[in-house]
1. Matching task: -25500 is the computed value of helix-only ellipticity at 222 nm (-39500 (n - 2.57) for each DSSP H run of 4 or more, over all residues; to 500). Pick the structure from I, II.
2. Looking at relative contact order in percent (Cα under 8 Å, 6 or more apart), point out which structure of I, II has the largest value.
3. Given a value of 12.4 for Kirkwood radius over Cα pairs in Å, for residues 109-196 alone, calculated from one of I, II, which structure does it belong to?
4. Cα extents along the principal axes in Å was computed and gave 76, 39, 35; which structure, I, II, did it come from?
5. Please state which of the structures I, II yields 56, 33, 30 when Cα extents along the principal axes in Å, for residues 29-220 alone is computed from it.
Structure I
Amino acid sequence: DLDTARTELTASVDLLRTLDDERELATSLSDRGFVEVFGGSLEDADRILAEAEAMAESLDDRRRLAWIRQHQAWVAFLSGDTALAEERLTASSGMFDDLGDRTGSGWALGLLAYVRFFERRFADAEELASSVRRDAVELGELWAPAMMDSLMASIRLWTGRFSEAEELSRRALTGFRELNDRFGIIQALAPRMRALVALGRDQEAERSLEEALSMADSFGHLAIPTMAAAGTAAHLGLGARAVTLGEVALERMLAMHASGSEARVTLALGLCQVGDPDRALATLLDVTEPSPYSQAVTAIASAMAGIPDDAIRAADAVTTDDTSTYLDRVLADIAAASALTSTDTPLAIERLERARRTATEAGDAAAIALSRSASQAMDEGVDVGRVEHLGDGWKRVIAGLVSAAAGTPATGSTTS
């Protein structure tokens with residue numbers, strides 16, 4: 001309930017200023033700034049936390065300062081500055097260690113595990129998450145173990161262990177439901193939705209998507225629920241829905257002054273799925289944090305738009321990047337195959353075969369259907385319009401790639 005939290009903490013800050021109680025004021029300012037992290041303005045959060053930081057330093061309140069550093073790390077993380085987030089979390093966990101505060105240290109290291117996950121340092125992230133979870137269980141905590149289960153579900157997801165991801169996310173979801181913690185529920189639903197798609201349980205994935213969206217407005221401008229839903233829609237091949245949700249997520253992230261790169265990439269993928277690669281490429285121009293995911297979508301959009309050299313360049317950047325996921329590589333190879341069809345048919349077929357092999361080894365039902373259908377359409381001339389278990393958005397992508405390979409690239413959007 002962010003509105004009530006904001007109102008009550010603002011009143012607390014105002015009252016404590018009149019009472020000239022700096023120690024309690026530093027605490028209220030710290031909490032007030034933290035509210036802005038969860039759906040307000042990161043600029044406001046930074047400003048409020050800076051005042052709390054200066055006050056805690058003048059009082060030599062090390063415990064409060066450690067929490068403020070953790071909150072400031074959230075600001076850096078959501079702003080897209082993972083290096084600064086890691087620096088602040090290292091400082092925060094060090095202070096908590098000096099104080100013998102295992103709970104505080106767990107909060108700092110738990111967020112650090114998420115930072116490393118978003119940096120695609122999966123092994124480091126899992127090692128940290130496992131350690132934080134063990135300590136939290138020893139301390140009898142309920143929230144932290146569930147949050148680390150959510151993170152480990154995400155790691156399992158993007159390393160192709162979908163059954164484990166589903167099991168971990170289900171365990172986390174049960175824990176958060178018992179705590180009635182909506183933020184936690186969203187964190188658990190995010191990897192759960194994608195794992196269900198990968199396992200071919202599309203109807204369950206769509207029900208989870210709807211649950212996430214039902215809570216989205218509770219978090220103000222915080223775009224996590226909408227972003228998770230947009231990514232799931234794109235994974236399912238629901239292009240129009242991915243576009244709508246991607247636009248909402250981007251709008252919310254910009255309103256919060258958070259990094260909008262991931263939202264832009266997902267929006268661009270949705271635009272490819274509705275047959276508008278030109279707008280997808282325009283959207284990708286504003287991505288400030290390139291990643292294998294952004295390069296994979298750039299490859300698809302470029303191939304559909306009839307820019308084969310750019311498609312091959314982006315695809316190769318994905319396949320030579322050790323941090324790319326199986327799905328990044330599948331998309332990249334399919335895009336490269338389309339771009340190579342007119343100049344190097346054997347290599348195009350090789351890229352299609354590799355896409356099928358990558359998808360099959362991962363076991364992602366959607367990726368398998370996509371790679372098989374792409375191979376049939378490009379290599380064998382099969383019409384994939386009636387292929388089952390393949391979302392209409394993915395069919396539109398394949399059609400666009402086939403057309404581009406034949407010299408008639410897609411322009412503009414189609415109805416979906």
Structure II
Amino acid sequence: MNPIILKGTIVSAPVLGRLEITPGGYLAAEEGRITGVWPVLPERYAGAPVEDFGDALILQSFTDLHLHAPQYPMLGMGMDLPLLDWLDAYAFPTEARFSDTGYAREVYQKLARELAGHGTTRVCMFSSLHTDATLILMEELERAGITGYVGKVNMDRNGGKDLQETTEESMAETLRWLEESQDFAHIRPILTPRFTPSCTDALMAFLGRLAAERDLPVQSHLSENTAELALVASLHPDCPQYWETYAKFGLWGPKTAMAHCVWSDARERQAMKEAGVTVVHCADSNQNICSGVAPVRVMLDEGLKVALGSDIAGGDHLDMLDVAASAIRASKARRILDGWETEHLTVAEALYLATSAGAAFFGARPGFGPGEPLHALVLDDSQLPKPHPLTPEERVERAVYRRQPGAIRAVWSQGRKIFSAEENG
């Protein structure tokens with residue numbers, strides 16, 4: 001098998017706040033794994049085919065660590081409603097449609113293709129509570145070349161008549177789903193109690209035992225909205241804080257991803273840091289449905305693990321460059337709210353959160369680390385007018401802030417080329 005050798009302006013985010021840039025450089029991989037980045041191609045690759053992308057940016061591909069696949073059809077809808085009302089009016093009725101496997105197939109094929117075209121190659125994704133639709137989602141992501149985790153949602157209360165399981169059904173269907181998802185090579189299961197209000201104690205205890213017995217990761221929501229916090233407190237009066245409703249059932253640890261954490265105070269943040277929980281910041285969603293502005297700078301300064309999620313369809317952008325820009329804007333708003341006592345995110349920091357930080361949840365080393373599977377994209381920004389000759393840093397900034405339709409020319413996931421603009425018209 002020939003090595004993969006890409007030539008262009010190589011850009012990675014190996015640490016928070018610093019870009020590593022090699023203009024006119026070479027990124028090479030053998031058997032799908034990165035061997036290195038060099039300004040001059042090593043002699044051992046003499047005569048090997050090179051995909052020369054000129055001056056185009058070659059970036060790490062993106063990780064979306066929180067999104068709801070069955071909400072994809074309702075992107076941009078219900079944005080004037082607060083969280084709990086939005087769930088009842090839009091999200092739950094839309095998700096109920098995924099009892100129809102034909103509809104699920106149609107939607108999930110489109111979603112998987114769009115993710116690949118936007119350069120998102122790793123995901124941590126919610127399905128609906130429907131086992132068969134969840135398996136279809138995993139199949140379509142696998143077919144599109146996406147890697148990561150998908151979870152069958154568990155909810156045995158507060159879902160309404162069309163989107164609720166009995167406790168026994170939820171347990172049995174979770175076991176069936178786990179059994180039937182064993183053959184996927186790149187999409188793996190993640191336990192997914194929707195959030196505490198959706199799951200009885202019996203169901204949460206079952207999921208906690210399952211997580212321990214099978215060493216499974218966990219994803220859910222935490223401290224997103226003040227009305228949600230009040231509801232959780234009424235359901236679990238024994239728990240002074242929201243996070244404890246997960247911890248007491250064994251759903252809290254280094255393999256746990258918690259979306260939002262907008263209202264997490266110092267004690268809750270410390271609990272996340274001590275347990276190694278990953279915070280998934282979803283800036284678009286938090287603003288769209290008026291949940292608040294998460295204190296991302298404080299979380300980073302305190303040493304928490306933070307990554308980004310599109311959170312469609314509370315979020316209205318699937319493109320992770322848009323998500324990164326939204327995270328920067330939200331941090332600027334938070335800086336103002338904090339009386340200018342905190343710093344906002346930089347472009348380099350946001351790019352790190354959208355790539356290396358999310359990839360770490362899957363055990364990946366940051367940047368284009370030698371030995372890591374190749375996850376990369378090519379972004380050609382040559383069609384845009386320029387006010388002056390741009391530095392690579394300026395080009396990256398503009399790629400984050402300005403949507404450039406058609407700019408992504410190629411995408412690799414786990415060493416496989418999964419998107420080519422030429423082949424996709």
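Derivation of every value follows stated rules applied to the coordinates shown; laboratory data play no part. Because the structure is a prediction, the values reported are computed rather than measured.
1. Source structure for this number: I.
2. Numbers: I: 11; II: 20.
Top value of relative contact order in percent (Cα under 8 Å, 6 or more apart), among I, II, belongs to structure II.
3. Computing Kirkwood radius over Cα pairs in Å, for residues 109-196 alone on every structure in I, II gives 12.4 only for I.
4. Answer by label: I.
5. Working: I: 56, 33, 30; II: 64, 42, 29.
Attributed to the structure labelled I.
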